[in-house]
Structure 1
């Protein structure tokens, strides 16, 4: 009896070790860069110019991707295409390396070809393991011809348009250049009823640009627009008064989207829609720098990055035009929680919120929508020290962004959730 016990226990240990190893390997794979409108930029192995998707393996072991799944639709299981394992060497991504798949709907020709194409108007890309466990995804905006969209640095959550595309190699800083210029659309208000008076006595829409670089930047000659797809909509900022349109290193500048550009060099020739649209920023040679496609806005509430220059956007009742952004919903401090994560994310139906306590504590987990309205209380219990997983069913919610807040006796942490349908 004891031998059988040790045998079963040993097999369970091996199985658990293999599961943890597979999970660890899977967790190191990223959709890292892609091009959805490849006119003449990157020739494919068949002499054409196909859409392409780069997978980056940030782990310490090679991964054979035969049997893994990819798709351009995160909601339809029948759209998942299984990568063939007939030529394993051809679909193996080395540790710390990259592999390119071609989204050319020509999978009969090569194991590196997929059975779908990417839309230049914006859609989705997903990656799953052979057990159809979700690994990575993104929902991307409209793309530019011969421009890739990639993470920088590799494997992080920050995505950028990249005219300096690097298929099969580390992504380069899209905002770097002479003087380390790094400009961000950092905060804006698209429904300014009575919140921020403009210099002409009205209450115009406004857009804040943040210069995270090390040198002042004169923005005369740069372009801004409220449409990312129409080149004729790009408005060129005048350089007639350079001091007025210079943003200092580490500083901010406000432009007023009031369609009254004749009056001031800080006025733009378009207004922002409170129902949601786009904002883009380009260099004088029309190289893409930054953009956002934003949802419907609330009166006298700004929409901004927190912290500045990061990829996380929040509604802000404490708007800060020309200053560092503040988001009162997040308090990051030293606390009893050692780690927080939710998986999968994005998700449909159910997700698991995991956290680790360094000591016993009362824990409350609350979910809010982007307006700050409470959606659900997921947990309100006393937990022991160690790892805990709480499953939450969000199938009744609309698709979109939500935030869950974990509150203990020592502080509060907030994290973003993405619900898809």
Structure 2
């Protein structure tokens, strides 16, 4: 007997009915994106490894420890399953010259891959929904993206989501802060853990994001980047805050807030929750004005965010905010298969008119070659009793049952029985007049 194959750890199947929550969430997202004027972009799952090394930075955790990278055996290309989407969006923007006629507002949905320890809401194959505004320099677009995410939480019904803001300033301001950080941490070298020592000269800003409890007091006393910001950087942050204030969006300034990628500058932000344990960030982003030129394109500003779909779905489930999946409009009850061609014609006509239809089809019992499944031992026209089919019709959530009995079909009619009015009202309709009554099934009448 061959060994049973299972999915790779941390890469999960998404099955009904759980997939219904994702379909609903994606629909809400698409509607919000439409209202804000963002268009969909879809980039490859596999990109050149150099794209992420150049875009994310060689000393980030993602590049150092988490990427799924490999060599193509045919042409020896170094390839990587995308760990995030912004670098790919920027690559596509440069490759296709998307900004030739002005800025672009884009959004994406799809799987990402990082080799890390699976935990609640965080998996090796995970999914993100993100928005990127490329070619816009003013703080109003930063605020627009934050307002968009805030609107999304409202549309989904999520309430316990908090917004934190910070500014990473410009490169020259960060350089001065970096020098001060290194000097500060070097003077407390005995307290640094191994991760902090490794990052001290390569990426000291990431030390501020440590989760090590033993280092929290040290980090609290570290020089604040906010103290190194110039007038323009402060004005940019104030411009974002002013728009949020006018729109009644609550936020807090978190001077320790940094992002995991090297490409951010000026505004950074996170939406956090205390409902998911240590994995509290459900959406994060910020401005990255130098990434496009860093990756070989003509210099252009940009800002964006990414949302973790698994984490948001967990929140929605916990808060019981996911609506029940709507059942079909109609369930076809077919006592026997002798006139199945006529039945299928009616069902297909209804579907073409926008009516959702489901029909019970019996499953063969036993193994394909067994006596129980053989043509000699099973009535090939049997489809189950009327009682069992009505049970299935009711369980499907359908509003109506369409009964295709031998008597009905001999008269050229179908019986329509209401399943949700409490009394089971029913009527006959002529199959030849399907154009006149099909819409009543879709509208619930």
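Here, each number is a calculation from the coordinates, and none is a lab measurement. All values reported here derive from a predicted model rather than from experimental measurement. Cβ atoms are built from the backbone, for glycine too; each structure is taken alone.
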Parent structure of the calculated result 0.00, given that FRET efficiency 1/(1 + (r/R0)^6) of positions 294 and 342 (r between Cβ atoms, R0 = 30 Å, to 0.05) is the read-out and 1, 2 the choices:
2
Relative contact order in percent (Cα under 8 Å, 6 or more apart) - highest-scoring structure of 1, 2
2
Matching 2.3 (distance in nm of label points 7 Å out along Cα→Cβ at positions 46 and 302, computed) against labels 1, 2 points to structure 2
Structure (1, 2) behind the derived value 21.3, 69 of Rg and Dmax of the Cα atoms in Å, for residues 78-285 alone:
1
Identity of the structure behind -2000 (criterion: helix-only ellipticity at 222 nm (-39500 (n - 2.57) for each DSSP H run of 4 or more, over all residues; to 500), calculated), options 1, 2:
1
Check the numbers for percent of Cα pairs over 37 Å apart across 1, 2 and tell me which is largest.
2
Could you tell me which structure in 1, 2 was used to calculate distance in nm of label points 7 Å out along Cα→Cβ at positions 62 and 406 as 3.7?
1
